[in-house]
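Next up: some structures, all given as structure tokens.
Every number here is computed from the coordinates shown, using simple stated rules; none is lab data. Bear in mind the structure is a predicted one, so any value in this text is a computation, not a measurement. Cβ atoms are built from the backbone, for glycine too; each structure is taken alone.
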Structure P
Amino acid sequence: MELVISSITTMFVNLILFSSVPAAWWFFRHRKEEGFFQWVGLYKPQLKTKWYVLLAFAVLYYFFYNFDFTQFIDPKTLEYIEDSSSISGNVFAGIGAAAILPAFIQNFIANGVAEEILYRGFLCKRFCSKAGIVKGVLLQAVLFGLMHNILYVIAGLDVGLWYHTLVFIFTGMGALLLGCLNEKLFNGSILPSILLHGTGNFIVSMLVAFS
């Protein structure tokens, strides 16, 4: 129960933290034009490309998400990360079914919804409107990757430059694919990226929980 309460707390903190700037930006500059949900991309997705393009993306994303980048990490560094209490996913390690509800809350809402609102819903759309879809998607991916580097620094984790580089590449590539999914394959809705983002993180949490 304590873990569930902690996940709910994290959910509210993240939603407020990641939505505050988009909400303020919309309120002062765009509230007379359209509602917040529509403006940020929280609306029904509609496929705007051929089915085989979506299939190709699905295959690409599958191989990307299943690529084990930890094979490039020094075993000591990997052990250090896996034992660190600063890594949120480590709280689910070995607890089995007890992790399902808190992991769902944390992965789909605290991370999936909150992060997608800020990065794919707010930043990506603002960048795309100013610099075009390709540059906009790339810019938000760079910022998303850097965010994860900053979080490791804030947590005080001494992981070294190489690990930071791998984290930046992996998370940035994920953000790049999610941005393309929304803006290129669908009609700008961020619901597809929320679903993929949340599902991917949830699967990782379940692997940790039942390992």
Structure Q
Amino acid sequence: MDIEEKISKVEEPSAEYGVYTYEDYLSWNLDVMVELIKGKIFKKAAAAPRRRHQGISGNVFSSFHSFLKGKKCKVYEAPFDVRLPVKSKKNKDIHTVVQPDICVICDPSKLDDFGCIGAPDLIIEILSPGNNQLELTRKYDVYQESGVREYWIIHPDEHTLLVYTLVDGFYQPSRLMTHGDVVKSIAVPGFELELGEVFRDLD
């Protein structure tokens, strides 16, 4: 069974489909977007993200982009590969490659022509139907283990935002925030975002 066939059958990754690396990932010519988490293949949604998802992504990205002009930190939006090595940065040894909706990297040495290698300072994921389990469990675990300092989860339908901040190697959650709240980033000092702006012009 070739890789296209295997990926077409992926619902819940299992050992029967093997363990893959970033080297494998680079060799694939696929019609669907995939991520690797600890060597297992996860398909991104076959359909394009919903309009509300894209509206939120645009609002948040533009706020970071404006704030970071002329600063060392850089913001990127999907599709953008983030490789999270464990012991070696060689392509054949990297088993986790994700595409966060938005990420901020403040260490220029982590950036190369392929994206980011190493933990971004901040990752933002916007939930979509069908990807909640991936974002809330598997990605949470690898982001925490990799040392992502701050992880935001945005729920488009509920108009909420939850911030996880890394403290002594473990994530500490904020309270659930919504309209009227202002989120302040520890990973990007000085950045503040009114939640009303996140959910602006979605309807």
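List of remarks:
- For 17.5, 54 (Rg and Dmax of the Cα atoms in Å, calculated) the corresponding structure among P, Q: P
- Computed 0.70 for FRET efficiency 1/(1 + (r/R0)^6) of positions 42 and 98 (r between Cβ atoms, R0 = 35 Å, to 0.05) - originating structure among P, Q: P
- Structure responsible for 36, with relative contact order in percent (Cα under 8 Å, 6 or more apart) calculated and labels P, Q on offer: P
- Label whose coordinates, when helix-only ellipticity at 222 nm (-39500 (n - 2.57) for each DSSP H run of 4 or more, over all residues; to 500) is calculated, return -20500 (choices P, Q): P
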